[in-house]
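S.K.: Some structures are shown below for you to check.
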Structure I
């Protein structure tokens, strides 16, 4: 009697373990064929790791007679933690497994302290590995460097530089002598002027025509020219 009970228990555990392994394999296939390619498309050249948590819970699921499981990422927009929804059609059941993602990319960081308003360049930055989930904003990389931008606040050493930590540099400074270009259709008129405020590329600033003393708003197009459309 004791021997029979041991044999029954052994087959139950073995059967459950095989099912759990099959389910785990299908989830891993989903990761390799669906999730990793999706994340690589979002984060090219990233080092991506995806881990399954609480695998023991798979042991308690009924055996699925369907050829494949339906697997869906419940929060595809997250970069750190999510859940996969697992569905079986025969018998009908649904379960969830927690997932931890690690997405590391090479990005540009401050190698020295960078003061607010200071230009970001090759001499005050270097490259480091960073976990995407720890960033706020879009990080700069070697393919998309922030060189020529200025820091919007004081940056400490090893701070990874994102778009919310940078500003466009001023092309025109208040008091600069500038060329005002006014256009209307095919008519273009150029006149001398002076900037009444700082301006970045594309920004509308107040300028004064030095001949007429008229003050107008114009768009900054270079370090010495603004454009007025009539």
Structure II
């Protein structure tokens, strides 16, 4: 029987790599995304036919809740939250509105989707959930406090809610990744220029983490082999002492 996978952030970075890894398997994929046209660019005509698309803006959790009620009637077997927003800015330049936008994407919309899934899920049906967090939740750098706070909120929420969710046959975990070779590193490349490689080696001795390695860890957590792991934040640190 085909499994159902729900993904956010599925048109770039780790999310895109994850979605593509399931195309040859008996898995139906639903993407929650803001830009439908981007999905058509990311996937071939044959692959896009295997995907259902729900158009929603993760910056607006209130409208997201209504969209989910109208478009997602059945709970998936797996849910992976890869969407994320990075906003590096000094504390004195931080504004309430920019912090709320970041928290909406990185945390509040994750909670809204999870609340909806719990409300439509059969209690006895198993569900496995993985959310992409970051080592920044443990060790944010200069100008990174908003992003770090959003990821800390996610990790704390997953750790504490796992006690309630396991009673509903839900396994939930996060992955605290270091610097991964995705377009989220582009701002760092631009900022450090020729010093980018030195910066990575100083902070992450094993170098940039390959997206494929993160995907393998996500797939492990979604598999039956990960049944005994819940409420955990898995570190993939690239050799960082964090």
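S.K.: I have 3.2 for distance in nm of label points 7 Å out along Cα→Cβ at positions 23 and 47, calculated from one of the structures I, II. Which structure is it?
M.R.: The correct label is I.
S.K.: Suppose you compute semi-axes √(5λ) of the Cα gyration tensor in Å, for residues 63-102 alone for every structure in I, II: which one lands on 24, 8, 8?
M.R.: I
S.K.: Figure out for me which of the structures I, II the number -5500 belongs to, where helix-only ellipticity at 222 nm (-39500 (n - 2.57) for each DSSP H run of 4 or more, over all residues; to 500) was derived from the coordinates.
M.R.: That value comes from structure I.
S.K.: Hey, percent of Cα pairs over 33 Å apart derived from one of I, II reads 51; which structure?
M.R.: Of the options listed, only I reproduces it.
S.K.: Which of I, II yields 4.1 for distance in nm of label points 7 Å out along Cα→Cβ at positions 95 and 207, as computed?
M.R.: II
S.K.: Using the calculated result 19 for relative contact order in percent (Cα under 8 Å, 6 or more apart), pick out the matching structure from I, II.
M.R.: Source structure for this number: II.
S.K.: Now for a different question. Tell me which structure, out of I, II, gives 1.14 once Rg/Rh (Cα atoms, Kirkwood Rh), for residues 135-182 alone is calculated.
M.R.: I
FYI, it's all coordinate maths here, none of it is from the lab. All values reported here derive from a predicted model rather than from experimental measurement. Cβ atoms are built from the backbone, for glycine too; each structure is taken alone.
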